[in-house]
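Asker: Each structure below appears as structure tokens.
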Structure I
Amino acid sequence: MYLPETASDYIVAAMMVLAITGAISDVRTYRIPNTINLIVAGLFPVYVIFNDTHVDWSFALLIAGGAFAVSALLFGFGLIGGGDAKMLTALALWAGPAYLADFVLATTLVGGVLAILMMTSARHALALAAETVGQHRLSAVFQGDVLPYGVAIAAGGAVVGLQLIAA
């Protein structure tokens with residue numbers, strides 16, 4: 001079992017738990033609470049303070065601003081939800097210049113897999129399996145036409161978190 005070694009590792013672990021909590025909320029309710037995204041963003045300056053290595057926080061802020069602009073545009077066109085836009089922005093802050101490409105790649109790949117899954121008949125089998133084990137809400141997600149993209153964004157955030165802890 002892995003235990004974080006430093007305070008900054010615990011802060012990164014908290015960020016990952018919050019991102020996963022946001023993803024679970026997105027699956028259950030199609031909403032990512034603002035408090036989750038605020039805490040994820042608010043933990044970043046704490047991480048910068050407690051991290052032993054240099055963090056390019058000013059460039060990370062610039063990247064988060066760019067992510068906000070892009071996600072606000074996507075939200076404006078109805079392609080993603082508001083919670084997705086906020087989560088994308090908060091986690092892009094954590095990705096910063098060092099892990100932005102990995103964050104985007106992981107988010108895109110997981111999102112693509114989810115999208116393909118939702119376009120195939122496999123989603124009906126997954127809905128039936130979820131219904132069989134009493135997961136009625138998850139079954140409804142598989143039968144619906146809305147993709148809880150917070151799952152993909154949280155996966156990208158988890159990839160960033162694992163890299164931050166490994167660094």
Structure II
Amino acid sequence: MERSIERFLFASRWLMAPFYLGLVGALAALMIKFIQELVHLVPVLLDLKDSQVILAVLTLVDLSLAGNLLLMVIFSGYENFVSKIDVADHPDRPSWMGKVDFGGLKLKLIASIVAISGIHLLKSFMDLANVPRDELFWMVVIHMAFVTSGLLLALMDWIVARAEASH
């Protein structure tokens with residue numbers, strides 16, 4: 001009986017697979033938005049001011065970072081919680097794949113969120129005349145909350161690693 005329950009529980013990890021497939025769909029949606037932004041940018045590129053070009057490029061970088069974040073979650077989550085991805089001998093296999101545990105994933109996740117938040121903040125600072133002060137204030141507060149969360153997560157991981165190393 002116990003063995004059957006444990007097999008069933010172990011097999012239930014496959015319920016997560018549709019989540020990761022859904023995230024692949026979200027990655028495709030980000031790619032479509034990236035292409036849309038690029039298509040809007042190219043024809044008017046020569047008519048834009050430098051600051052407008054920088055804002056457009058920051059939008060592309062933002063979408064790229066969000067895509068990288070999704071890819072990390074898809075690969076790491078699938079490998080940590082569902083099954084190993086059997087591409088070990090593939091020459092294009094990312095070096096971090098299979099090595100990012102849950103702790104590493106959450107640090108990469110918060111670092112990506114901080115970077116994305118920082119880009120949004122930078123875009124707002126570059127368009128300061130059109131951003132209400134209270135909105136800018138809350139953007140800074142939220143960004144600092146992300147930064148603080150990242151630092152606290154890193155500190156907690158460091159404390160745990162030191163505690164484990166001393167045992």
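Computed from the coordinates by the stated procedures, all read-outs in this text should not be read as laboratory data. Keep in mind the model is a prediction, meaning the values are calculated, not measured. Cβ atoms are built from the backbone, for glycine too; each structure is taken alone.
Asker: For mean count of other Cβ atoms within 10 Å over residues 92-99, the calculated result is 22.8, so let me know which of I, II that is.
Answerer: Label of the source structure: I.
Asker: When you work out Kirkwood radius over Cα pairs in Å for each of the structures I, II, which one comes out largest?
Answerer: When Kirkwood radius over Cα pairs in Å is calculated for I, II, structure II comes out on top.
Asker: Same structure again: Suppose mean count of other Cβ atoms within 10 Å over residues 44-51 works out to 16.1; of I, II, which structure was it derived from?
Answerer: It was calculated from structure I.
Asker: Taking mean count of other Cβ atoms within 10 Å over residues 20-27 for each of I, II, which is largest?
Answerer: Of structures I, II, the maximum of mean count of other Cβ atoms within 10 Å over residues 20-27 occurs in I.
Asker: Here mean count of other Cβ atoms within 10 Å over residues 36-43 has been calculated and equals 11.9, so which of I, II was it run on?
Answerer: Corresponding structure: II.
Asker: Ranked on relative contact order in percent (Cα under 8 Å, 6 or more apart), which label among I, II comes first with the largest value?
Answerer: Comparing I, II, the top value of relative contact order in percent (Cα under 8 Å, 6 or more apart) belongs to I.
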